[in-house]
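Just so it is clear, none of the values below were taken in a lab; they were calculated from the coordinates. What you are looking at is a predicted structure, and each value in this text was computed from that prediction instead of being measured. Cβ atoms are built from the backbone, for glycine too; each structure is taken alone.
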Structure 1
Amino acid sequence: MAAESTLRFISIYPVLLGTYGDGGNLQVLSARARARGFEVEAIELEAGAAVPTTADLYLLGGGEDDAQVAAARALRADGGLGAAAANGAVVFGVCAGYQILGAIFPGSGGVPEPGVGLLDVTTDRLPKRAVGELLAVPTFEGLHQPLTGYENHAGATHLGADVRELGRVEVGIGNDSVLEGAVHGRVLGTYLHGPGLARNPELADLLLSWVVGAALEPWVQPDIDALRDERLTTVRPRR
């Protein structure tokens with residue numbers, strides 16, 4: 001999408017949707033874009049503010065039930081996020097943000113709440129809350145490295161015919177103990193906290209490549225590679 005020289009990234013309602021370090025995803029994407037020579041305008045949008053429709057990328061993080069419902073209702077009433085996605089913007093949602101991007105999710109007290117309908121997914125309750133490390137083998141094109149993160153959610157997310165999974169679960173629950181995440185066009189949802197884009201630089205660069213319309217040159221970061229190796233060794237089942 002990035003028609004202008006400066007890329008615009010918006011973190012939507014980070015006070016409502018920013019648990020488990022998800023606010024760091026904005027910092028990660030900004031740093032990785034700047035390292036490739038792009039100028040970035042990083043915006044944290046206050047709850048209730050109108051959602052600009054001309055940004056290149058939008059981020060939604062996790063949140064508690066009441067905050068999630070409040071965010072979903074504000075976004076439905078505003079309509080800006082849907083308009084931006086229709087114009088080709090990249091949208092990335094984590095946990096509660098992922099559920100909001102779908103058709104319906106359990107709100108306060110388990111009462112079903114409509115999402116914004118950018119992903120063909122529905123969410124109901126898991127029998128037992130998913131808490132702990134999440135590891136998935138990517139199945140989406142452009143991703144080759146294991147997907148690693150932390151999950152804490154009570155939602156079971158079911159994929160419709162109009163989305164593809166991001167990966168298949170190796171450790172943890174993800175969507176349903178089998179599949180993790182959902183992708184449609186340039187809209188991507190996942191349960192990977194951590195923040196997820198710090199723990200998965202390949203995923204961050206995939207989102208950036210959608211923004212700029214081209215593959216990015218690799219950015220070698222030995223310290224991050226070492227931390228990923230340590231985490232994978234810790235959580236991956238012994239063969």
Structure 2
Amino acid sequence: MKPVLYAGDNSLTGAAAYLGGVMAYSRIPFDHVPSTQSLTPYLLRTGRKLLILSDFPARRISSRLMADIEAQVRDGLGLLMVGGWQSFFGLEGEYNATPIEKALPVLCARKDDRANYCHGLVPEPRGSHAITRNLPWKKPPVICGFNRVQPRRDSQVVMSLRPLEMTREKADFGKEKIPLLILGQYGKGKTAAFTTDFAPHWVGGLVDWGDKRIRTRAPRGGTVEVGEHYVRLAANIIEWFL
């Protein structure tokens with residue numbers, strides 16, 4: 001049983017090729033469950049270190065398994081939710097008022113929480129953290145959307161988003177600082193919420209962040225070509241749990 005269970009983002013020949021490719025390149029062993037299948041208790045038996053839910057709708061997890069996941073996080077399983085139309089509340093996520101929301105470091109909205117920005121949003125670190133250290137934040141990428149969430153009081157916002165406001169004459173930052181990467185602790189388990197996606201379209205220019213191009217492919221997955229800093233950031237988030 002591999003330490004990471006990655007559920008969602010369709011298949012490894014589709015959107016999951018991106019995060020799956022990052023883990024393959026970074027030599028992080030994982031198993032994958034497509035968004036069209038349901039999670040089963042067998043897949044979450046003892047030995048996992050991290051469960052990633054990325055564009056994986058709550059309806060694919062039984063109420064009994066949701067309660068079991070909450071208990072496993074309390075006992076030490078890591079939990080990472082990545083943004084998307086089927087994450088948090090989203091269009092079909094609907095994790096609000098579930099045991100999984102209870103374990104997350106954020107509160108989900110009670111209605112559609114998707115936010116799309118045609119002018120883009122710029123990520124920036126808040127303070128110093130191992131996940132964001134040694135990345136070129138003076139030359140940041142631009143992303144295109146996210147899920148609006150509310151960080152819990154005892155959580156840590158490690159990265160935020162600043163909206164761009166553009167006209168023909170100038171581009172400037174808006175005043176709002178939107179939570180992007182939120183870390184927490186639930187019992188013995190580490191938890192995190194990354195409110196944008198690692199796959200198109202919300203990922204925007206983040207997927208190409210870095211001058212060096214990396215071609216990578218997960219086992220039985222599709223090949224993707226991505227930027228070196230995109231790989232480093234995504235791997236840093238996952239490795240924080242391991």
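Please state which of the structures 1, 2 yields 3.9 when distance in nm of label points 7 Å out along Cα→Cβ at positions 10 and 154 is computed from it.
Working: 1: 3.1; 2: 3.9.
Answer by label: 2.
Thinking of 1, 2, which structure, once helix-only ellipticity at 222 nm (-39500 (n - 2.57) for each DSSP H run of 4 or more, over all residues; to 500) is computed, gives back -4500?
Considering all the candidates, the number was obtained from 2.
Consider the structures 1, 2: one of them gives 20.4 for mean count of other Cβ atoms within 10 Å over residues 26-33 as calculated from the coordinates. Say which.
Label of the originating structure: 1.
Upon calculation of mean count of other Cβ atoms within 10 Å over residues 90-97 from the atomic coordinates, which of the structures 1, 2 produces 18.4?
2
Quick one: relative contact order in percent (Cα under 8 Å, 6 or more apart) came out at 19 when computed from one of 1, 2, so which one is it?
On the way: 1: 19; 2: 22.
The structure behind it is 1.
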